[in-house]
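S.K.: As structure tokens, here come the structures.
What follows draws every value from the coordinates through simple rules; no lab data is involved. Because the structure is a prediction, the values reported are computed rather than measured. Cβ atoms are built from the backbone, for glycine too; each structure is taken alone.
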Structure I
């Protein structure tokens, strides 16, 4: 059997050392980074909050416009407001019309 020279053993040792250093560390291989989860969770919560605010703004502007155009006055009791009508009235065609009007007219009309 042929002996391996010391020079070749040293070269193999260096190659094995490089290989061991390039392999992943087993202790941290399956570790989770929760920073990304927190960021995505905050983004989803912020988006949900914005959607909720847009729905609330659309609803409020719908009722305000119905009151301004006198669509929900009670026919029986003059000067009173029909609250059931306020819950179901559609004073404009689309919800985005309410939102765009509310965002562009922030101060009351004079």
Structure II
């Protein structure tokens, strides 16, 4: 089952996001193994990152093996505080490609 994670960084900025992304997603043309969606942008009071993984297990592996160690080491110019996190099992996941495919059947 797909698994979603929403991180909100109070007072976070685009520059902090870019520094952090470079540390945890070193290749901007691909996503980490198991991650199927990544979106980020400015939101009221800070910066929000949304990630969808193919399973809770792939999220936990990425969190435990990549995200937490890099945050613990510190990312120069990155977010100054840990995010507020909301995580959830995804009941319904639709993308334009999926909707277009269904419409053509």
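S.K.: Could you figure out which one of I, II the value 43 for relative contact order in percent (Cα under 8 Å, 6 or more apart) was computed from? If you can, show how the numbers build up before the last one.
M.R.: Numbers: I: 22; II: 43.
Computed on structure II.
S.K.: Taking mean count of other Cβ atoms within 10 Å over residues 44-51 as the quantity of interest, name the structure among I, II where it is greatest. Please list the in-between numbers first.
M.R.: On the way: I: 10.0; II: 17.0.
Largest one: structure II.
S.K.: Quick one: helix-only ellipticity at 222 nm (-39500 (n - 2.57) for each DSSP H run of 4 or more, over all residues; to 500) came out at -20500 when computed from one of I, II, so which one is it?
M.R.: Details: I: -20500; II: -8500.
Label of the originating structure: I.
S.K.: If you work out distance in nm of label points 7 Å out along Cα→Cβ at positions 20 and 92 for I, II, which one comes out largest?
M.R.: Largest calculated value belongs to I.
S.K.: Another question about this same structure. From I, II, which structure was FRET efficiency 1/(1 + (r/R0)^6) of positions 12 and 36 (r between Cβ atoms, R0 = 35 Å, to 0.05) = 0.90 calculated on?
M.R.: Computing FRET efficiency 1/(1 + (r/R0)^6) of positions 12 and 36 (r between Cβ atoms, R0 = 35 Å, to 0.05) on every structure in I, II gives 0.90 only for II.
S.K.: Continuing with this model, one more query. For Cα Rg over 2.2 N^0.38 Å, which of the structures I, II scores highest?
M.R.: I
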